[in-house]
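These are the structures in question, set out in turn.
Just so it is clear, none of the values below were taken in a lab; they were calculated from the coordinates. Treat the numbers as computed from the prediction; the structure is a model and nothing was measured. Cβ atoms are built from the backbone, for glycine too; each structure is taken alone.
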Structure P
Amino acid sequence: MADYYCYLWSTTWPNLIVLFLIWGVILTRLVWKFVVTWRYERDAWGFLLLTGKTLIWFAVLGVYTKLLLFSQPDWFAQPSYIQGAVLEKGYDSKLGSYILEVHNGSEQRQFYIDQNVYKQLKVKDQVKLMYLPVRREVVRCELMERK
């Protein structure tokens, strides 16, 4: 499981850092506005205005967080596993990535792998893969049996 989240972090760290910075700036700003309102504007109008600003900023935070979930949905999904035989492997020049096709019983699926795994695997090898369920990128590949 640690491999899964380390891999996600390595592929999405710029998005997460920007999201954390946005959260940090907005929450710091809201705390500062609360302190200023508490010190200098202790009336109903000051707190009503602060409540309105807080609702607007939480809506902005919700939008940015939702954008991360749309672009990186694997963060809130469990890793998926498959064990089977390698049917085919190849390179997709349009995507610029290596593709591995695995056959498991009646199920046949394509996965994206890195160049090192591509070079080591042969057709008909038995493998066990841990992969991202949405993007189908292989996080860990174990060779079970070489044929």
Structure Q
Amino acid sequence: MKVLLCSSEKPLHAIVEAAERLGAPCLLLSPEAMRGKTGLELEAAFHLAARAFEEKSNISGKMSNEALLFLAREMNFASALRRVGAKDARAFVLVCEKNVPLARVKKELGLTTAKRIALSRMGKKKGVYFEGELAVEQLALARVRN
């Protein structure tokens, strides 16, 4: 998984279209939405999205959009975008499920800056559980509750 803090001079919709051509599901998130996220939580969003496609219970037609819905814990794509989606091309976080070469990502998306973000795998311990474990549980339960 590749997680980058990026900026670009291209408009955001052009970056989204370019990210689709990378050949791996990618999310464009706001930096504020990434606070407190763990590697386990991001991996779980993609895993749950893949399971939804296998079980034909997906809401969106694209794997990246389905992962965004899980990560935002929403059933509505517009609400998910408002909650965790990138708002400005000058500062956004790119999360690619697969490890796409950095040079290709920079070229395709026209990035002016791209810094790797090191995420904690599990997060801090909260009682007997870790933040990542609790977040994954919330991701899975969000669909059940809605």
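Matching task: 15.4 is the computed value of Kirkwood radius over Cα pairs in Å. Pick the structure from P, Q. Computing Kirkwood radius over Cα pairs in Å on every structure in P, Q gives 15.4 only for Q.
In terms of mean count of other Cβ atoms within 10 Å over residues 36-43, the structure with the greatest value among P, Q is Q.
Taking helix-only ellipticity at 222 nm (-39500 (n - 2.57) for each DSSP H run of 4 or more, over all residues; to 500) from the coordinates of each of P, Q, which one would give -17500? The read-out was computed on structure P. Here relative contact order in percent (Cα under 8 Å, 6 or more apart) was derived from just one of the structures P, Q, and that gives 21; the source is P. One of P, Q was used to compute mean count of other Cβ atoms within 10 Å over residues 28-35, and the answer was 16.2. Which one was it? Label of the source structure: Q.
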